[in-house]
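Alright, structures below, take your time with them.
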Structure P
Amino acid sequence: MHQQIFESPPDEAPTRPVGNAVARGMASKCPSCGTGALFDGYLTVKDHCGTCNEALHHHRADDAPPYFTILIVGHIIVGMILTVEKLWAPPIWLQMSIWLPLTVLLSLALLRPVKGAVVGLQWALFMHGFDPNHTPEFGED
């Protein structure tokens, strides 16, 4: 007779689709409903969704979005720099005039979607205060 060793507790919260939440966050939409706006400004996350009233102030994105943005942009730009250098070897002044602005623009373009994805991931995984059964510890909001 086979017995299941690990049983989920009966009061466990329902699962949240991680892929949908991350995609909605990348689109700057509420990870819960996918309709309301996630951001109030460029990078400020709203306290609550205006559509479904989901609390969003629990997020703790902190340094993760800039880190992932630098990681992504670095791989793209360095790959392009190496390719251009190997194929055409343009002068350094031309390279600097192309790659520096492109790096800044690409970083600014990706930072908001990456932050939205991080907030969506935290919401989907019930991290921090996104868990409805979470009781805050001393010092938490």
Structure Q
Amino acid sequence: MPIVTLNLKPVEILLIEDNPVDATMTKQALREGKIKVNLNVVTDGVEAIKFLKRSGMYEKTPRPDLILLDLNLPKKSGREVLQEIKSDGDLKTIPVVVLTTSKAEEDIVKSYELHANCFISKPVDLDRFTEVVKSIEDFWFTVVKLPDD
């Protein structure tokens, strides 16, 4: 019997994060995960919308399967980005995980009012941060059923 190998395409994740240390820690945690991931990173809200709408230099970028969104971004806040994503018919089905340093109740409430799929406060401890990112990956790509493009 011939051996069949599956050519599984990587999961597309868009990380919208302006802090280079947090971006590096997220990349590292995803590399250690069990799922093949293609991670794109943008560092401000304006670039995030350009990426998602595939405009300008992002014309050929893949549609993300998941968005990891920081709230405190330059140029356009994470709240504004979230609102724009969830009000766009082409983008609103992409799950958005708010991953931020904020623990403020008003940020949590506002994120859910804007239809975030979940809200996670970033742990400051590197090991705990890695654990959280791996759990996001595990939940969204092994437990949850997501729509096809």
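At-a-glance table
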{"read-out": "Read-out P(r) over Cα pairs in 10 Å bins from 0, in percent, for residues 38-85 alone, computed value 22, 32, 23, 16, 7, 0, structure in P, Q", "value": "P"}
{"read-out": "Mean count of other Cβ atoms within 10 Å over residues 30-37 - highest-scoring structure of P, Q", "value": "P"}
{"read-out": "Comparison of P, Q by distance in nm of label points 7 Å out along Cα→Cβ at positions 22 and 78 - largest value held by", "value": "P"}
{"read-out": "Parent structure of the calculated result 0.90, given that FRET efficiency 1/(1 + (r/R0)^6) of positions 62 and 110 (r between Cβ atoms, R0 = 25 Å, to 0.05) is the read-out and P, Q the choices", "value": "P"}
{"read-out": "Structure (P, Q) behind the derived value 26 of percent of Cα pairs over 21 Å apart, for residues 14-93 alone", "value": "Q"}
{"read-out": "Structure from which -16500 was derived, helix-only ellipticity at 222 nm (-39500 (n - 2.57) for each DSSP H run of 4 or more, over all residues; to 500), options P, Q", "value": "P"}
{"read-out": "Mean projected area of the Cα convex hull in nm² from the coordinates reads 10.2; which among P, Q", "value": "Q"}
{"read-out": "Relative contact order in percent (Cα under 8 Å, 6 or more apart) - highest-scoring structure of P, Q", "value": "P"}
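We did not get these values from a lab; they are worked out from the coordinates using the rules stated. None of these values were measured; they are calculated from a predicted model. Cβ atoms are built from the backbone, for glycine too; each structure is taken alone.
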